[in-house]
Every structure is written in structure tokens, then in C-alpha cells.
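> Below, each structure is written out as C-alpha cells.
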Structure 1
Amino acid sequence: MKYLKFKGQKVGITTDRIEASDREADKYYYEMRRDEEQPHVPYMIEDSVDEDAFWGTMVTEEPFEFNQGDYHSLTEELGLKLAEKFGLLQ
């Protein structure tokens, strides 16, 4: 798990899916969708993502509001920074 600041709070991000049975009750879990054209880059955060579009899991101490209603769009810059942080860019 790698840690960074997102929307004013420290969050943990992993490229692994954290199954419901492995989740801690006092934390909030969001799944990240990968970009179809650049599969190593995340571009959206949702409550749940299908396996074929899954990029990773974000874990937070506090919930946050999605900026698009039922999902949160990431900027291309942030998606690229995340991909780089996980060593996914060549």
C-alpha cells in the first residue's frame, strides 16, 4: 500500500482488490477504474468496479464526496502520477 494526500486526507492506494471479507469496518474503500486506452493509468474512483476495468483500491479514514455524483473523475496528471508511483510507466 502506498500513501498520499487526496482531497485533504491521507489515503492508502494499492493495485490489489481488497475483498469485502478483508476490509476493516472503520475505513472506507473505493475502487479505481483504469483507462481503456492507457490501462496502466487510473482515471475514475467509484464504489465498485468490474474486474475487467479494475485498477486498484483506495482506502480512507473518512468518506469523501464524488465530484460527478456516483463517481470521482481524476485528472490525467493525477492518473499519470499514480501510475508512475506504482512503477507502471516506462
Structure 2
Amino acid sequence: MKLTKVERTPNPLAMKLSVDEYLEAGTVGVTYTRNQKGLPRDIMRLFTIPGLHQMYRYADFITVEKTVDSDWKDILPQIKKILNG
């Protein structure tokens, strides 16, 4: 999975990450939490980033939500490194 674009959302705690992979046909969307079992590999790798709270996976994007006390300037470079490695 490669990151193609990062966009702000109306929620200051969330960012939209456009990626080059789509969910399987018929899948509407999936919510992921840090301690959830059976996470996809890329989602699990993103959760290694301190400050990420949960993620919502839709068609060709992931909305990532951070904790109130974390900062996007610390999180975004790590997201880019993981997804574009």
C-alpha cells in the first residue's frame, strides 16, 4: 500500500490518507483500533506510531485519528515513511 495524498478533514484530530489500494468489492468500510486482533499488516505498522488512536478504512483511503495530546508534525512523517518506505 502506497500513500498518494494527505488531506486535512473538518476534524482537527483526523487526516485523510489516499492510498493506491482499494478495499475488496462489497466491503463498505472498516474501523480499526490499536488493540484489535487480526489487523492488516499496513494498519498494524501504522499503529506503531505513538499518538494514533484509531483508523477508518474505506474505498481507496484511510482516515487516521490521533489523540488530543499528539501532534501531526510528529505523526505525518512517520506515516509517510511506513507507507512509502
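Read the figures in this text as sums done on the coordinates, not as results from a lab. These figures come from a predicted structure and were not determined experimentally. Cβ atoms are built from the backbone, for glycine too; each structure is taken alone.
> Starting from the value -6500: which structure in 1, 2 was helix-only ellipticity at 222 nm (-39500 (n - 2.57) for each DSSP H run of 4 or more, over all residues; to 500) calculated from?
2
> Now a separate question. State the single structure among 1, 2 that was used to calculate relative contact order in percent (Cα under 8 Å, 6 or more apart), giving 33.
Going label by label, the one that fits is 2.
> Looking at distance in nm of label points 7 Å out along Cα→Cβ at positions 18 and 74, point out which structure of 1, 2 has the largest value.
2
> If you don't mind, another one. I have 1.4 for distance in nm of label points 7 Å out along Cα→Cβ at positions 10 and 26, calculated from one of the structures 1, 2. Which structure is it?
It must be structure 1, since only it matches.
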